[in-house]
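What follows draws every value from the coordinates through simple rules; no lab data is involved. This is a predicted model, so every value here is computed, not measured. Cβ atoms are built from the backbone, for glycine too; each structure is taken alone.
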Structure 1
Amino acid sequence: MIIRGGENIYPREIEDLLFTHDSVADVSVVGLPHHEWGEIVAAFVQARPGATLTPDDLISHCAGRIASYKIPQVWEFVAKFPQTASGKIQKFALRDHYLSRAGQRLQPDDTDRREA
C-alpha cells in the first residue's frame, strides 16, 4: 500500500487499470518517498513489442477511470523487470534503482517521464 498525503492507494488497482491498455505488456506500481506527501505513485511500464507508449497516453487512459491522486506522477519505461527465481517482480529493486539515479527525495512538483 502507498500512503500519499493520508490517502491509501493500492498498487494493484492501478496495475489492473494499466494492464487494460493494449500497448502495456507488464507493469509494476510502487511508492517513492516524498518530503511533502510521504509517498508518491510511480509506474514502471514495459511496452508490448513494437508498441510505442508515452506517459501522456497512459495518463489519458487513467483519467476518469481512477481518482486523480492515484494517477502515477512518475513514469519509468523499462525493457525488463528485476524478478525473483519464481518470476515475481522485485518492487524494492525497482524503487532502489530509481532512487539511486534520481536522488533520495523528489520535490513536490516533480514528475519524471524518462525511459530506462
Structure 2
Amino acid sequence: MPDKVAASLQKWHAFTAVTDGLVVGTASLSDHVVKSVFVHPDFQRRGVATRLMAAVESAAVANLVRRLDVQSSITAQPFYAKCGFVVVREETYGEERTIVMSKTISPTSE
C-alpha cells in the first residue's frame, strides 16, 4: 500500500491556501482532473479559490496537460464557468447530481 500511495503522490499536485497560519482552502490536480477544491466558508468570495485554480492550471501547463476536467456541484458551476470551464455532461448518483466540466488549456493560458 505505501508504494501505491507514493506512486500516486508523484502524479498528484496538492495546493493549500493559508491565512494567518490556518489552512483556508485546498485544491489538487491528478493527471488532468481537478479535485478537492474547497474554501472555508469564512474565506469565500475573497479570491482564494481563483488563486488555487491558477496554481492548478500552472501545474497542468508545466506537466504538459492540455485539458482539465472537474466534477462540479450545481452551486460551484458558475465559479468554474468563470474560470473557463464548460459543461460536458451531467451525471446522477442516486439523488446527487454532478456536472462534469472541461477546459482546454495551452502554455499561454497561465
Relative contact order in percent (Cα under 8 Å, 6 or more apart), calculated, reads 26; among 1, 2 the input was structure 1
Computing distance in nm of label points 7 Å out along Cα→Cβ at positions 39 and 79 for each of 1, 2, the value 2.9 comes from structure 1
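Given a computed value of 101 for volume of the Cα convex hull per residue in Å³, which structure among 1, 2 does it belong to?
Values: 1: 101; 2: 132.
The structure behind it is 1.
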